[in-house]
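In what follows, structures are represented as structure tokens.
Every read-out reported here was derived from the displayed coordinates using simple, explicitly stated rules and does not represent laboratory data. What you see is a predicted model, and the numbers here were worked out from it, not measured in a lab. Cβ atoms are built from the backbone, for glycine too; each structure is taken alone.
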Structure I
Amino acid sequence: MTRIEMTVDGARVSDDVEPRMLLVHYLREKLGKTGTLVGCDTSNCGACTVHLDGHSVKSCNVLAVQAAGHEVTTIEGLAQGGDLHPVQEAFHDCHALQCGYCTPGMIMQSVDLLNDNPHPTEEEVRLGLEGNLCRCTGYHNIVKAVLQAAGGASS
């Protein structure tokens, strides 16, 4: 076992973990952060996307010990004081989900995309989300939501 400490959604946590435990499993099983989903276990789908020191990572591709000493934000950590993050609000407003399985990862990737490029074009949004898969929506409303969150939504 290895002792790790990190900040998750603003709270300092400390645990003993197996050195091979994936960050996604640590978040879900040890911390109860079940909004971070396991989709493929191969880093192809992006359902497990979280922020590590403010940048999106696929948590099925990061060991919990690699996150030690860092700051992790999950989908549960985006909302502040009961208010949804603007990207969460835009996904709701634009009906950017169907089954919802990809939604947490899509939102986390979208937030990172907008942090890097606050005013993306539709093409830049599509390119920025290409590592996150959705099997239901066809992406139209997801792209619309990201553009709305950026302040450049078209109907």
Structure II
Amino acid sequence: MKHKTLLALIYSSGLRISEALAMKPKDIDSIRMLIHVKNAKGKKDRYTLLSEKVLVMMREYYSVYKPKEYLFEGQYGGQYSSRSAQVVLQEAAIKAGILKHISLHTLRHSFATHLLESGTDLRFIQDLLGHSSPKTTMIYTHVSSTSLKKIKNPFDL
């Protein structure tokens, strides 16, 4: 339950692993359905999306594990390690039959790409990811060839 919730949170909110592991229960705003990411890269704060499905998972996880300080804690308390999270992802990928190499950062890339493919404006994605420059966001958004095929050439219109 802990591992599934952690991976779902990272993907559904576009978090860096360090941001997810530094998260505290008070950073979750279930009223506004936002997550307050504090002291992110570049010492900046930002807000990102909170999925309704992930909120349900987090509530169930919280009631079972009752974390004291960090949302995700190690076996003996304290912050969960990024190495453990990476191992969790690799095991999940194997179980899912994913053969290509993926990292926790792949989940962040996928979040950005899926938002772009569903029509979200690049500027909103930039804010959610906490990027200063749109160029950085463009690196994250690998547009699939199926999405490109859906674009109507203006000349044909």
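Suppose mean projected area of the Cα convex hull in nm², for residues 24-87 alone works out to 5.1; of I, II, which structure was it derived from?
II
Ranked on mean count of other Cβ atoms within 10 Å over residues 48-55, which label among I, II comes first with the largest value?
I
-7500 is what came out when helix-only ellipticity at 222 nm (-39500 (n - 2.57) for each DSSP H run of 4 or more, over all residues; to 500) was calculated for one structure; which of I, II is it? Before the final figure, lay out each step's value.
Working: I: -7500; II: -15000.
Working through the options, I get structure I.
Given that distance in nm of label points 7 Å out along Cα→Cβ at positions 72 and 120, derived from a single structure, equals 2.4, which label among I, II identifies that structure?
That value comes from structure I.
Given 100 as the derived value for volume of the Cα convex hull per residue in Å³, which of the supplied structures I, II does it correspond to?
I
In terms of mean count of other Cβ atoms within 10 Å over residues 16-23, which of structures I, II is highest?
Of structures I, II, the maximum of mean count of other Cβ atoms within 10 Å over residues 16-23 occurs in II.
One of I, II was used to calculate distance in nm of label points 7 Å out along Cα→Cβ at positions 96 and 136, giving 2.5; which?
Of the options listed, only II reproduces it.
Out of I, II, which structure matches 0.75 when FRET efficiency 1/(1 + (r/R0)^6) of positions 32 and 128 (r between Cβ atoms, R0 = 35 Å, to 0.05) is calculated? Numbers along the way, then the final one.
Working: I: 0.75; II: 1.00.
Computing FRET efficiency 1/(1 + (r/R0)^6) of positions 32 and 128 (r between Cβ atoms, R0 = 35 Å, to 0.05) on every structure in I, II gives 0.75 only for I.
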